[in-house]
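Several structures are given next for inspection.
Nothing in this text is a laboratory measurement; each read-out follows from the coordinates by a stated rule. These figures come from a predicted structure and were not determined experimentally. Cβ atoms are built from the backbone, for glycine too; each structure is taken alone.
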Structure 1
Amino acid sequence: MDYAAHILILTAIYVSLAISLDLLAGRMGILSIAHAGFYGLGAYTAALLVIRCGAPFMIGVVAGMGVAALISLVVSLPSLRLHDDYFVIATFGFQMILFSIFTNWMDLTNGPMGIPGIPQPVILGWRVDTHLEFLMLAAIFATASCLVVWRITTSPLGRVLHAIREDEVFAKSLGKNTLRFKVTVFAVSAALAAMAGSLYAHYITYIDPTSFTVMESILVISMVIIGGAGSLWGPLVGAVVLVTLPEALRFVGLPSSVAANLRQIIYGSLLVVMMMFRPRGLVGNCGFSK
């Protein structure tokens, strides 16, 4: 039972990550490889505030979201003036910068040794210390992420994002400040990723830089592509598939070293198959192209 709950908790965390990236990639047509960096910002901010300052759990979560949203301006303001591949390269560089900070700022992040002993959440006297309780909390966070994205995409802002994705020049001709919209949505996406990171840190109770590499960003991108960009259900389906599929390999009896490599082969094969035969994903409404 605890094992099943553990898988569901990780799935819920990745749902929050995937839905937040889909707000950028699926709804606005902007692909970012820096998502794991914002995920890590939320995790490290929450962990450091709780351990070093004794801050409550929710204060750490909100602070992590605020830090990620603020830092997102550093990359979004200059980088969103770029287009297509140039923007992807810019976010890749920013991801590597954040990973380097996590790894080398020893006084703050403890570098490769990570931060152990992160306490479990306490919310208004409710101590979350069992798998089922954590599953409830993760489901609440995932639902909140879905509601935020749904509210944005069904509002007039969502229609502007759709216009930017399809034809940014046309959106500008209608008098829309497309840069302002893109910067705002980038900040919201980063904040939601940081919220997932805060929850992850308190669930695992230990974080180190290896959890926030560029490969983690690519995993989240894979969830969006395989599930389907531009659909509220797409990232959810993608997260379920790519979290549960590696766990299924445990029951095949393969050695761990072989299973790890096989997972990468399966991820790559799924991406190739989806892009060739169903580029819109399993339940997606749109692709990445404008």
Structure 2
Amino acid sequence: MAKDPVEVIGEALGRYWTNPLPLVILFGCLACIGTLVYVFLTNARNAKLRVSLLTGLYSLSIFFWLFVASSLVFCLSIASIVAYRDWGIRAAAGGAVLLSFAVSAVVSIAVWRRGADRILRKVATRAPGADERWLTDYVGLVGKFEDVAPVALRVREDAKPLAMAVSGRRHVVIVSTGLLSSLDRDEVEAVVTHELMHIKNHDSRFKVFSTVMSRVLFFDPFSKFFDPAVHREREFLADEMAGRTTGKPGSLASALLKIHETAYGGPKSLAGLSIVGRDGGIFSRFPPVKERITRLIVLSEILHRST
């Protein structure tokens, strides 16, 4: 007599989640997350290390929940094998691991090939005019110094101050006419350098990747904390690297203040890519502007004393 499909699925789920193999994978992942959290909390001011740790936490979170979801898929699709074959659990767990990596790889490739182009199609830009060519030269100079791949500069006709970096098969920094008119030259250079640091650190690709992955893993509670935390730390790191590269962190601090005082008014779809956004607590991708400015002022004092 054939067993009821619901009963078979129940036995498959019971056998799978009481077997040591999938449990070892899950608890091993949780142990790594706990270790990285501890190291993160004990390294308060090492910006590069904190970014690396948070990126690792975010990656582990993605793998954890993809593994859980993939395991459920295999338990449902091959329930009779998982429930009644000795090798069924090994096959399901192995398949879940492979599927988790495959989903991450597919999203990464899609973001690299299509993400930047889709964003750029939403933004109407133009080539720099004759009076803006100095900024193109500056982008090329900093790119050579920081060993950044060739970056194109584009200008958006917008009265609101906007600066953003987009990376994919090509790298683009976009600034608005409002930014160029409201900031002095040192401040504009500092802002553009900040965006170039995002490109150097692959932050622009990561933003698009995490946005797509958050939609795929809408049920992942961990990423609701890790994802914005990674972005906040990457903003801090880009600020610090820009301040050290230009030698004028005070110029970036004053630029951030001016941009913050003029509320962002561009398309909502681009708000998360701009240099300044809503800093609304632990779920915001942007750190508080006040804290960013404070850190830049401290960095300015350190650089001043070291000269």
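Assorted remarks:
- Comparing relative contact order in percent (Cα under 8 Å, 6 or more apart) across structures 1, 2, the highest value is found for 1.
- For -22000 (helix-only ellipticity at 222 nm (-39500 (n - 2.57) for each DSSP H run of 4 or more, over all residues; to 500), calculated) the corresponding structure among 1, 2: 2
- A value of 129 for volume of the Cα convex hull per residue in Å³, calculated from one of 1, 2, originates in structure 1.
- Value 2.3, calculated as distance in nm of label points 7 Å out along Cα→Cβ at positions 144 and 240, assigned to which of 1, 2: 1
- FRET efficiency 1/(1 + (r/R0)^6) of positions 16 and 208 (r between Cβ atoms, R0 = 30 Å, to 0.05) - highest-scoring structure of 1, 2: 1
- Structure responsible for 74, 29, 26, with Cα extents along the principal axes in Å, for residues 72-231 alone calculated and labels 1, 2 on offer: 2
- Which of 1, 2 yields 2.0 [distance in nm of label points 7 Å out along Cα→Cβ at positions 160 and 224, calculated]: 1
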